[in-house]
Structures are given as structure tokens and as C-alpha cells.
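Student: Just below sit the structures, each encoded as C-alpha cells.
Readers should treat all values here as calculations from the given coordinates under stated rules, not as data from a laboratory. This one's a predicted model, so the numbers in the text were calculated from it and none came from an experiment. Cβ atoms are built from the backbone, for glycine too; each structure is taken alone.
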Structure 1
Amino acid sequence: MSRKILPANIALKRAYEPPSEADGVRILVDRLWPRGVTKKAAAIDRWAKEVAPSTELRKWYGHEPARWKEFGQRYRAELKGKQDELDAIREVAEAGPITLIYAAHDTAHSHAIVLRDALLNIRAGTKSRRG
């Protein structure tokens with residue numbers, strides 16, 4: 001990538017929270033549309049379901065916090081095969097703020113966290129460099 005993406009340019013938000021102007025480009029990163037949310041209420045600019053965890057991984061994980069660490073490893077492995085899709089999202093984030101929209105209730109163990117870190121090229125167990 002030609003420029004470094006500022007961590008502040010990638011926010012995370014549940015699909016059930018109202019959109020705001022500060023969200024920038026709203027990108028839904030779930031494979032399935034959030035239950036009970038209309039397209040108008042979601043105000044999604046882009047649906048990047050191809051970067052969501054596979055159905056198999058999602059079902060295995062089952063949002064069990066005890067599986068969080070291994071889920072992150074498996075999901076990062078899946079994302080390695082999706083560089084073109086990740087680069088397309090990075091390009092949008094280089095231009096300005098984006099918000100990764102997801103439906104999971106557990107905000108501390110959402111795949112969107114792993115995806116954001118992958119977009120920022122942050123490795124598990126390391127802190128992003130300030131530059």
C-alpha cells in the first residue's frame with residue numbers, strides 16, 4: 001500500500017447501532033445480513049461478505065470466548081487467501097474513515113476485531129507501530 005492507514009480510520013460498530021456521519025464508509029463484514037435490520041436502517045455503503053469468516057469457521061467458533069484465540073488464528077489464515085479483497089477495503093480506509101459493521105453481540109470477541117487488525121497489518125500479540 002502506498003500510505004499507512006491510521007488506526008483511527010477503521011472503526012467498529014454493531015449493525016444494531018444507529019449510523020452517524022462520523023462512520024465514514026460503512027462496510028458490512030458479515031456473511032449473513034443482520035437479523036431484523038432493514039437496508040435503510042443499516043445504511044450500508046458496501047457489503048464485503050467475502051472477507052467474513054467461512055461458514056465452517058463461524059459455526060465452529062459459535063461465539064465461545066474460550067475459542068477466541070484459536071478462532072483468531074484460523075480466521076487470519078483464511079484472510080491470507082483474500083488479499084485482493086483486503087486491499088480493496090484498505091484503499092477505502094486510506095481515503096478516509098471507514099466503519100466495519102458486524103452483528104455479533106459480544107463486542108470483545110467479534111471477527112471484526114481480527115479483520116481490523118489484519119487491515120492494519122497488526123500481528124497477534126504485537127502492538128501497532130506509531131509513525
Structure 2
Amino acid sequence: MLNKGTKLFSILKNKCPRCHEGDFFKHKISLNPNKITKLHDNCSHCNLKYMMEPSFFFGAMYVNYGLAVALFVSVFIICKLLIGLTILQSFISIIVVSVLLTPLTLRLSRIIWINIFVSYQKKKNC
């Protein structure tokens with residue numbers, strides 16, 4: 001399931017969607033807002049241009065919205081139904097979790113977005 005050649009491998013390992021060798025992001029996960037979504041211009045292994053066209057990653061906002069809604073609903077259900085917090089405490093929990101996980105969801109949405117459009121190619125000189 002997490003083998004090289006699957007979309008899940010590229011997404012979870014932050015690797016190039018075409019060759020699964022080169023790194024997608026310049027920096028590991030960071031709380032520095034300037035480093036969170038910095039991409040390499042091209043893949044170091046197969047030379048895939050990550051910014052395929054101007055404003056390519058605007059579509060990642062829709063993916064991020066979906067991830068955020070799923071996260072908010074999950075946190076609310078856990079807080080309200082499983083832990084038994086009040087509505088106000090549940091919403092405060094949602095805000096805290098969303099602030100803490102924003103760097104992760106931003107990065108995740110970008111790598112998911114490019115994986116929608118680029119498929120894995122096995123040969124080395126993609």
C-alpha cells in the first residue's frame with residue numbers, strides 16, 4: 001500500500017509525483033511561515049517542473065478546504081461525543097487543532113494537488 005509507485009507513497013514521503021525520488025519541498029516541516037510551502041523549482045532526479053503553470057497551486061486551496069472540514073468535523077465528534085466537552089470547549093479545541101495543524105494541511109494539500117495531475121513513471125529518464 002505504501003510502495004514506491006503509488007500516489008500514497010509520494011504524498012506521505014513528500015516525493016516527486018513522477019519519479020518518487022526527488023524531494024518536493026525545500027524544507028522539512030517547520031513552524032517558520034516562510035519555509036512551510038517552499039518548493040523546489042524542479043525535481044532533482046527527473047527534472048519535473050513543479051509549478052506547471054502560473055498559479056498552479058491555487059487549486060490546492062480546494063483540497064485544503066476539504067482537509068480542514070474533515071479535520072474540524074473529526075475534532076468536534078471526538079470532543080463532543082467521546083470526551084463529553086461542551087460546545088464552546090469543542091469549538092476552542094477545533095481552533096487550537098487547526099492552528100497547530102495548519103502547516104501540515106498546507107503542505108499536504110499541495111502534494112495531493114500535484115499528485116492528481118502527475119502520474120508515476122517507472123523509467124529513470126522521465
Structure 3
Amino acid sequence: MDARNDPTLRVTLLPRDTNKYGTIFGGIIMSHIDLAGAIEARKSCGPHNFVTVAMDKVVFHKPVFVGDVVSFYTKTLKIGRTSVTTKVVVEAMRADDQRRVRVTEAEVVFVAVGKNWKPVPVKARR
């Protein structure tokens with residue numbers, strides 16, 4: 001994924017998000033991956049109510065530290081009948097030296113659901 005594109009989501013993580021080692025909890029990163037992936041699904045297929053059905057191939061390459069600016073870059077990989085699969089690449093800009101480092105990546109599958117929480121068809125926006 002080309003990190004020169006605008007990120008789908010960008011956050012600075014705080015001390016409340018850390019574990020006892022002073023790094024950001026993986027679950028915090030995963031929750032932001034989920035949000036960024038859902039934004040991408042809506043961008044690709046319109047304003048459906050998307051629910052997460054799978055988070056696959058989550059790889060934590062490097063830790064994230066307090067004060068890092070974390071950017072989530074997304075891309076739609078596949079659009080099915082009722083689902084959208086997105087790729088999310090996470091980069092951190094280190095607070096101390098402004099280096100950009102790929103820290104995490106994942107694939108997330110979302111399903112569009114209607115008011116009755118049953119899957120509804122989606123189609124790609126043109």
C-alpha cells in the first residue's frame with residue numbers, strides 16, 4: 001500500500017492505551033483497524049450498516065509507543081454479494097525522530113446488514 005496516499009484514519013495514542021511494558025495494547029490497534037476498514041467498506045459500497053465478520057492475517061511487525069502518530073491506510077480487496085474485504089496497513093510516525101514505520105497490517109471482512117440484522121446485497125460504487 002502506498003503510504004503517500006491520505007490515511008483513512010489517523011490517531012495519537014495515549015498512556016491509557018498502554019500495557020505494562022509501555023507499548024500500545026494490540027487490541028487498541030485492532031479496534032482502530034476495525035474502524036478504518038469499515039470506513040473503507042462504506043467508501044467502496046455506500047452507506048450500509050457494516051458489521052465485522054472476520055479479521056484475518058493480523059500481523060504485528062513492531063510496537064507502537066505513546067505519542068506516536070498512527071496512520072491507517074486502507075484498500076478494498078474484494079466485493080462479494082453481501083461482503084467487503086479490506087486491507088489495512090498501519091504505520092507509526094515515531095514521536096522522537098519522526099521516522100515512519102510499518103507496525104501492523106490486517107485483512108478485515110465486513111457484511112452489510114439491514115434493520116433486521118440480516119445480510120443485504122452490496123455493489124461497488126463507480
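Student: Where does the value 15, 12, 9 come from, among 1, 2, 3, when semi-axes √(5λ) of the Cα gyration tensor in Å, for residues 11-50 alone is the thing being computed? Show your work: numbers first, answer last.
Tutor: Numbers: 1: 15, 12, 9; 2: 19, 11, 6; 3: 28, 8, 6.
This figure was derived from 1.
Student: Looking just at distance in nm of label points 7 Å out along Cα→Cβ at positions 67 and 107, which of the labels 1, 2, 3 belongs to the structure with the highest value?
Tutor: 3
Student: State the single structure among 1, 2, 3 that was used to calculate semi-axes √(5λ) of the Cα gyration tensor in Å, giving 29, 15, 11.
Tutor: It must be structure 3, since only it matches.
Student: Oh, and also: Given a value of -9500 for helix-only ellipticity at 222 nm (-39500 (n - 2.57) for each DSSP H run of 4 or more, over all residues; to 500), point me to the structure among 1, 2, 3 it was derived from.
Tutor: Comparing all candidates, it corresponds to 1.
Student: While we're looking at this one, here's another question. Once mean count of other Cβ atoms within 10 Å over residues 35-42 is calculated for all of 1, 2, 3, which comes out largest?
Tutor: Once mean count of other Cβ atoms within 10 Å over residues 35-42 is worked out for each structure, 3 has the highest.
Student: If you don't mind, another one. Given that relative contact order in percent (Cα under 8 Å, 6 or more apart), derived from a single structure, equals 34, which label among 1, 2, 3 identifies that structure?
Tutor: Label of the originating structure: 2.
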